Structure P
Amino acid sequence: MNDNRDAGDGMKRVLIFIVLLTLCALSSISAQYSDSYDAAKLYRDESTRLLRHFNSSKLLSPGQEGFDVVYYKLDLKVTTSPHPNSLRGVVTMTARSVVDGLQSVTLDLMNALTVSSVRVGGVSVQFQQSPTLLSFPLNRSYLRGEIITVSVEYQGVPGTSGFGSFRFWTTSDGKPWVWTLSEPYGAKDWWPCKDHPTDKADSVDVWITCDSGLKAASQGTLVGIINNNDGTTTYRWQHRYPISTYLVSLAIAPYTELVDWWRYALLDSMLLVNYALPAQVSSARSSVSYTRSMLEIFSNLFGLYPFVREKYGHAQFGWSGGMEHQTLTSLGAFSENLIAHELAHQWFGDMITMRSWSDIWLNEGFATYSVALYREKAYGTPAYWEVMNREMENAKSAVGTLYVRDTSFVSSLFDPRLVYSKGATVLHMLRRVLGDSVFFVSLRRYASDPALRYGVASTADFQRVCEEASHRSLSYFFEQWVYGEGYPRYRFDWGSSAEGIGFRVELRIRQVVRSSSPVYFTMPIDFRISRMDRDTVVTFLNDQPQQVFTLVIPFVPLDIELDPFGWILKEVERTAVSVDEGQGDQISFALGQNYPNPFNGVTVIPLSLAERGRVRLEVFNLLGERIASIVPDHVFGPGTHLLQFSPDAETGRVIGSGVLFYRLSVNGRASDVRKMVYVR
């Protein structure tokens with residue numbers, strides 16, 4: 001039994017505090033903020049934000065539990081060649097104490113940058129820098145709910161980690177080029193912050209001063225361009241949505257700025273902007289049409305683009321891939337699938353950010369799968385399967401659990417086979433488990449859930465939304481595919497016999513799983529039962545390591561396929577089993593694929609018997625007509641037998657090119673069927 005009384009009492013205290021805080025908010029605090037900061041934003045949706053912090057505070061690093069960030073202002077001066085590369089900055093943080101008696105604050109900052117001063121509430125305080133942290137006392141003790149304003153002045157040449165963090169670069173023609181890529185842990189390489197995804201600031205301003213021959217881009221809306229009359233220009237960017245630290249970015253270069261618009265309502269449009277270097281201007285301009293299409297498709301699937309009051313755009317940077325910086329994706333090239341992936345992140349990764357890095361698949365798996373959804377809507381169902389067949393093949397070589405247990409290695413967090421391909425594959429399989437209608441309702445509800453929207457989410461949160469939408473437990477699915485390892489290897493066989501006016505079909509499955517968790521996989525499995533002129537699809541829930549399913553159909557089956565459409569990450573080994581009518585003993589056998597195939601003249605058909613049995617091997621055309629009996633009725637001993645087939649010799653007539661079927665029956669009951677292609 002789980003006793004939640006302490007948590008419940010704590011929640012009540014938070015709610016009481018929210019009421020008291022709201023009564024005194026406007027009269028006591030609004031004067032403490034920069035003119036560029038919307039003080040009213042601090043109190044908007046206050047209860048949701050505080051409760052979100054209450055629920056996730058246990059995930060925060062030691063020394064940072066006592067405060068909740070609500071605002072950052074980055075005032076940065078970036079110096080590039082011909083002068084020595086350097087960064088000078090003043091970062092202002094507004095935070096709220098979430099404990100009584102808060103007396104100190106710790107921020108993340110690498111000591112490659114030198115701090116010259118720290119001010120709290122306008123008062124200078126002593127500080128201490130360690131290799132990765134900046135710690136300092138507050139100017140007084142702060143009660144729960146009180147606002148803290150901190151200003152840190154620093155300078156230096158930022159280091160780089162992960163995929164780049166902060167890079168001084170040059171263009172192909174030798175011009176300065178500066179860009180950032182902070183995911184996962186690189187924000188502290190270039191600015192002091194509380195660098196944890198659970199603590200989103202409600203708002204951020206990014207002011208960038210650079211050489212006047214360059215342009216500087218960042219999050220949100222460009223509210224001012226100031227000529228400083230000293231050869232530098234300041235770009236003032238304002239972003240009024242919650243944002244995680246790793247999604248804050250800057251990009252500086254001699255960009256060409258391409259401006260366009262996306263009409264998302266009859267009377268409303270949103271700015272689309274691309275910042276491109278000269279060699280990519282044409283590509284950037286042509287990307288606008290399909291970016292609009294993606295915005296339409298994703299808005300229809302997930303809800304309206306989440307930052308529609310500001311913009312969406314791209315800034316070219318020096319890394320080969322892309323990074324979903326909020327409202328301004330960074331791109332190495334303006335390619336269609338890359339743009340679709342990064343745009344989808346604006347919903348899944350930016351608006352809803354993973355609660356901890358262990359759940360990074362909620363970002364990358366969703367974005368990868370969204371490429372398949374985009375292509376399905378834009379180009380049709382085959383385009384969807386083209387993407388997913390590739391991702392599922394990659395996922396087969398994934399190692400470990402989709403929930404990343406060791407988040408200390410960047411390579412583990414961004415394993416393309418695991419986090420991207422298997423993450424997308426899990427959503428693909430969930431679509432089959434839930435059915436299209438419920439699956440897409442689940443995605444839209446997830447994106448609009450008030451507890452998650454503009455906040456953070458875990459796998460458990462996504463599971464909860466799917467269960468509420470489907471009215472069913474999905475614990476088995478998430479336990480095996482997210483927290484478990486590997487995928488099933490199905491050993492599958494079938495047999496049929498006449499029963500009344502129909503045919504009784506017996507399907508037999510045995511799973512081979514190469515991990516201890518799960519021991520076996522539970523999944524609904526489709527079976528397509530067919531003969532030449534007709535087929536039917538049936539679905540059974542496979543929830544045991546060995547299982548037999550039976551049904552009666554109105555026609556004799558010639559072929560049965562397991563998961564014919566490719567919804568399950570799996571491997572299939574098809575075998576066959578016959579039942580001896582006289583003794584009731586099972587005889588294992590296997591029918592192999594003919595070789596060569598396609599063939600001209602003669603082909604070889606292999607079959608194997610575990611023990612002595614009576615064999616019949618027949619050939620049929622596409623109309624279901626029997627055209628040859630290779631073995632009309634003969635007893636074979638145990639072992640592998642190689643049988644030759646020549647269409648013209650066996651039939652005594654000329655057989656045209658085309659698809660033929662060969663069917664093996666053992667002891668008159670069970671059978672297996674395979675296709676071969678004859679070319680004259």
Structure Q
Amino acid sequence: MTATTDGRAETFGTVRPPLAGESPGAESLGARAERTAGRAVENLLARQDAEGWWKGDLETNVTMDAEDLLLREFLGIRDERTTQEAGRFVRSQQRADGTWATFHGGPGELSTTVEAYIALRLAGDTPDEPHMARASAWVREQGGVASSRVFTRIWLALFGWWRWDDLPELPPEIIYFPKWFPLNIYDFGCWARQTIVPLTVVSAKRPVRAAPFSIGELHQDAACPNPPRRMAPVASWDGLFQRLDRAMHAYRKVGSRSLRRAALRSAARWIIERQENDGCWGGIQPPAVYSLIALRLLGYDLDHPVMRAGLASLDRYTVRYEGPGEGSEGGVRRMVEACQSPVWDTCLATIALADAGVPRDHPALVKAADWMLGEQVVRPGDWSVRKPQLPPGGWAFEFHNDNYPDTDDTAEVVLALRRVHHHDQARVDTAVRRAVRWSMGMQSRNGAWGAFDADNDSPLPNRLPFCDFGEVIDPPSADVTAHMVEMLAAEGRRDDPRVRKAVTWLLAEQEVDGAWFGRWGVNYIYGTGSVVPALTAAGLPVGHPSIRRAVGWLESVQNEDGGWGEDLRSYLPGREWAGRGNSTASQTAWALLALLAAGERESAAVEQGVDWLARTQLEDGSWDEPHFTGTGFPWDFSINYHLYRMVFPLTALGRYLHGTGTEGR
């Protein structure tokens with residue numbers, strides 16, 4: 001199939017002959033796959049922005065919406081329209097038992113439910129309404145507010161609903177810890193350090209705004225809302241860090257006041273220096289929220305240019321839906337995205353369209369390449385603290401994020417650019433050379449890659465009582481390393497000793513059953529779907545024992561309907577959920593990508609998977625995928641990338657019809 005410049009699809013390629021066992025009059029699976037891919041091409045081309053990029057909604061959970069309202073309440077800028085639109089969205093996400101989950105079909109989660117409940121109180125819902133009473137009763141059954149995570153209780157402390165003395169201490173003086181010192185800010189993953197630095201200011205200032213209502217109904221024991229917590233044994237890691245926290249509380253009373261003031265000024269400078277051109281911080285919503293609070297506490301007026309730009313940036317994370325949602329009343333619903341993914345979505349869409357047979361000089365692909373070339377990060381960022389001699393050259397995830405390019409986006413952008421026949425090949429070659437040099441320089445000592453930093457694998461930050469909100473370090477992962485290996489192999493580097501070291505690391509990371517863990521996608525299906533194509537691109541034969549074990553595992557977890565799916569509960573201890581869950585379009589595609597790379601195109605598993613994609617495609621060429629298949633922090637923070645349901649199935653169908661996408665490159 002080819003695609004016209006106005007986005008319509010026309011027939012391209014060669015239809016595969018009927019499979020053995022198919023009657024001559026029946027439509028062959030190849031013909032159905034061709035038709036399915038054609039409709040998906042048409043849909044995806046129609047979604048492209050005039051500037052050349054693609055971006056699907058990035059759905060997380062209602063803590064984003066609740067904390068947005070709490071920020072506005074704290075700053076005194078909450079308005080009725082925003083509150084009611086957010087309230088409608090939060091209500092639409094409530095489960096029948098009164099709780100809120102962190103992913104579709106997941107169990108109720110305490111901290112999320114507490115924050116959602118308070119958001120609805122801000123929206124005017126009263127504690128005696130049935131949906132609110134169910135929520136508060138469930139919270140009390142789970143131990144009340146006292147059992148919620150630290151970040152939730154920080155929000156409560158801002159309004160006097162929790163005591164600051166009963167929260168872990170994190171002094172702003174850590175801004176002065178040298179980079180070789182344990183627990184310096186660069187020991188934290190980039191997303192964590194961007195959040196922690198402003199929170200050290202909040203922790204030092206301990207502000208309290210007048211609460212608009214009480215939340216006694218959320219305490220298990222209203223007479224003792226802040227019950228003391230038991231100390232772990234002194235010989236344990238938890239016990240050690242709990243006692244370190246006590247020392248930090250004591251330091252607050254006796255530490256140098258002049259040092260504290262200097263640390264607060266340094267923290268403010270650090271925050272302001274990392275504000276992006278669009279006013280946000282790191283392209284993600286949580287650091288923006290806490291940075292605005294910190295700067296306000298340090299005396300920055302709401303009309304200050306830094307504050308104005310930061311507040312304006314929050315509106316760019318807003319998605320509005322018209323009409324009633326599931327289980328909700330009518331009216332506009334307002335969802336806040338935690339982040340936006342245009343670079344990621346654009347490179348994946350480009351790969352999908354090219355692999356599906358869209359001509360590589362098609363205007364849509366050239367326009368996408370032009371946009372991606374303009375997004376390359378060519379100045380140092382936080383990554384250069386550990387790599388000061390390394391020239392820049394990566395890509396970030398978001399529209400504006402020059403401080404934190406990541407290796408995963410960089411690998412996929414290079415693979416996308418190489419699929420486009422661009423009119424200025426010299427410009428593409430220059431950008432790719434920069435990217436390859438930067439990528440090689442970001443390799444960790446063990447031969448693998450983390451997403452944002454090299455060797456960001458200290459175990460200490462995760463031990464801090466303050467850090468109970470998810471992963472706070474960025475160690476190498478199999479999925480990111482696989483994407484880097486695939487890209488470097490495509491660039492002719494597969495025999496480079498550094499690439500061979502990465503391949504050795506990947507082989508050692510394989511689970512006994514044949515799967516690989518997925519850090520940034522759910523979970524073993526994503527990891528395996530990333531690693532197998534990388535290993536074959538790097539030269540491993542399809543008969544290699546590791547490849548055969550991966551194929552065997554994928555075949556063993558294929559659902560009876562022919563698709564694949566994996567629930568987020570696979571991140572919990574135990575392996576009973578590994579590769580198990582309702583079939584989804586993106587996870588079925590990941591499994592197919594691995595099987596196709598392993599030479600299994602004619603296998604029953606591949607044919608059943610392709611058939612599942614053909615049978616479940618919607619009339620408009622898309623797929624329905626309410627399940628969350630993306631990961632921010634394994635288990636703790638899950639993501640539904642709304643474009644995954646398009647780009648990955650189309651890539652898999654394209655490679656089924658036309659090959660794995662690496663032949664001849």
Structure R
Amino acid sequence: MNQDGAKRWVAVVGNPNAGKSTLFNALTGLRQRVGNYPGVTVEKRTGTAFTLHGDALELIDLPGMYSLSPRSPDEKIAWQVLHGESKGVPRPDAVLCVVDASNLERNLFLVTQVMELGLPVLVALNMVDMAEAKGIHLRPQELSQKLGVPFIPTQAHRGKGLVELRAALGQGLHRPGPRQWAMPPPLAAAVGQIAAAWRESLPAEVTAEGKALELLAGSNVGPGGARKLAAGWRERFRKEAYDWSAAVIHARYEYVRNVLGSTGVLGGARIATWTDRIDSIVLHPVAGWGVLAGMMMTLFISIFSIASYPMEWIDAGFSWTGLFLEQRMPAGVLRELLVNGVVAGVGGVVIFLPQILILFFFLGLLEDSGYLARAAFLLDRVMHRVGLSGKSFIPLLSSYACAIPGIMATRTVEDPKDRLTTILIAPLMSCSARIPVYTTLIAAAIPAALVPIWGKAAAFLGLYILGTGTAFLLAWFFRKKMLGGGSPPLILELPPYRRPAIRSVALRMWERAIIFLKRAGTVILALSILLWFVSSFPVRSDDPTEKLAGSYAGQLGHLLEPIIRPLGFDWRIGIGLVGSLAAREVFVSTMSIVYHVGGEEAGLVAAMQGARWPNGESIYTPLTCLSLLVFYVYALQCLSTVAVAKRETGGWGWPAFMMLYMTGLAYGAAWLVQIVGRALGFS
């Protein structure tokens with residue numbers, strides 16, 4: 001707590017790949033909250049940590065950045081929070097800088113900037129084991145004395161140094177002393193004049209020189225006289241061809257190198273590490289692609305094999321619940337609502353939770369281990385050929401989990417055309433919401449007795465490849481034919497391989513499980529009740545099939561059937577397509593309600609395989625299942641994604657274009673599957 005009893009806020013900052021988020025997770029545990037900054041869709045993560053004396057601290061996990069010169073929207077958000085200019089977020093009382101101990105020269109550059117904010121600073125010297133493996137001799141005490149801020153050695157993924165961090169945060173930190181790096185004479189004269197014009201109106205703890213540098217960089221916050229002086233000096237430097245910003249960067253790095261040299265933090269002889277040995281394989285132009293394909297295949301096999309056991313338990317639980325309600329409740333509308341609406345609808349989606357958690361478990365392992373940066377390196381050449389920047393990789397990768405955070409992550413892409421192109425193709429990445437649809441339709445199309453697990457996994461992988469490949473083709477068209485221009489080269493740091501922090505991975509899985517279950521308990525529950533109602537009323541027959549056909553949902557499905565019949569879809573599938581506009585996974589719960597199965601995957605698959613056209617022919621033939629799978633690979637069946645795209649692009653024009661082109665692509669591709677399949681003799 002502060003002296004006035006208010007809660008203390010600590011901003012957590014650091015370079016990308018410095019282990020900042022891992023340390024944040026270790027300090028806060030399950031006491032985390034995820035939201036958005038007011039007015040923008042940049043994710044804000046806050047959490048509660050405790051000092052050794054039990055005092056609560058609110059930690060703010062800021063986006064990773066290399067400097068306090070914001071170039072992208074997420075870096076701008078970090079700058080605003082640190083300066084107290086972010087709405088709804090108080091200015092931090094202190095800053096926890098997380099630095100990669102194996103790359104101190106680059107990481108300490110940011111620390112020197114943070115020290116000029118006028119806030120108390122604590123430095124977590126993270127990943128010390130990696131530094132020692134490289135032959136780097138760390139001197140935390142000497143570094144603390146030289147820079148004037150405390151350095152605490154940590155290994156976030158193993159929990160080492162957390163006690164010392166909590167103790168330091170609880171003892172109260174001091175503000176850094178005056179600037180120690182030597183400013184070049186021309187720049188010193190300019191900064192001195194600007195600072196003098198502003199110093200009297202600034203609080204004592206704020207560095208006037210730091211504010212002067214911000215004004216030189218173009219900030220419009222400050223007294224009119226100081227802003228006018230800054231504009232004059234910028235013009236003078238321009239005429240003299242003096243690159244003052246490069247001079248600042250050079251001076252800071254010179255200071256950092258002197259500190260590291262004088263404290264004895266020197267790298268020894270270059271040692272061939274495990275990272276070098278592994279990279280010789282995973283970055284190989286041929287073997288690297290084999291490793292990537294092998295990892296993806298392992299993921300999909302796990303989704304079908306390992307997840308089958310907990311899915312059976314969930315299946316049995318919902319089956320028992322439905323049977324219990326049927327036996328204990330009198331027949332009537334309420335029992336039908338609970339059994340055929342709530343249990344069937346919610347159970348039909350919740351059963352796929354294990355598969356979604358396996359997906360996030362694998363993604364967490366790959367991210368924490370450092371492999372995802374290598375995957376970006378491999379894909380960079382492909383992305384440049386289609387006109388995208390390598391920075392689009394992370395947003396597209398995030399879209400495999402969900403297109404919404406993927407589109408939000410495009411704020412790290414600096415080029416506006418690259419960012420728009422990435423937004424337009426992000427929904428083509430097969431998100432986790434498609435997993436229930438893919439699993440159900442693959443099971444309906446491929447009998448388990450005929451094809452082993454790896455065959456279904458290969459089909460799963462094929463769907464992901466289809467969506468990704470099409471996304472790259474469309475990116476080429478959008479970027480080079482519609483929008484024009486080229487892409488900047490990718491400058492990518494490859495972090496050392498690390499043992500994944502299982503605790504951190506588990507926390508992310510927990511977050512996703514809570515989000516998924518909240519969605520199942522709110523949106524999907526509400527839609528399931530609505531779907532049950534429109535599929536049960538008006539009551540015109542006691543026969544289940546005729547009752548459904550005469551219901552409001554059945555009438556809508558029959559209205560759509562002439563449009564979707566060329567794709568091999570009947571009116572019941574049409575009901576599912578409309579329902580899944582809210583969320584793709586709702587297709588499965590809709591089908592569970594339509595076919596009156598109590599949330600059991602096996603029961604739904606059997607019902608779909610037994611569904612017939614009026615002439616007695618099977619509806620869900622392998623060809624129709626493939627057509628429906630292709631439709632869901634391409635269709636934008638998620639209105640939440642459209643809403644986020646509208647917010648990110650600033651209007652309805654591009655989201656409307658996205659909806660139209662993806663719907664047309666889905667319809668055309670599904671129709672083509674039917675035409676080609678029938679021409680080849682399939683049915």
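When relative contact order in percent (Cα under 8 Å, 6 or more apart) is compared over structures P, Q, R, which one is greatest?
On the way: P: 7; Q: 16; R: 12.
Structure Q comes out on top.
For which of P, Q, R does mean count of other Cβ atoms within 10 Å over residues 433-440, calculated from the coordinates, equal 23.9?
That value comes from structure R.
Taking -18000 as the value of helix-only ellipticity at 222 nm (-39500 (n - 2.57) for each DSSP H run of 4 or more, over all residues; to 500) derived from one of the structures shown (P, Q, R), identify that structure. Show your work: numbers first, answer last.
Values: P: -7000; Q: -14500; R: -18000.
Only structure R yields this read-out.
By the measure Rg/Rh (Cα atoms, Kirkwood Rh), tell me the structure among P, Q, R with the highest figure.
P
Throughout, read-outs are computed from the coordinates displayed, never taken from laboratory work. What you are looking at is a predicted structure, and each value in this text was computed from that prediction instead of being measured. Cβ atoms are built from the backbone, for glycine too; each structure is taken alone.
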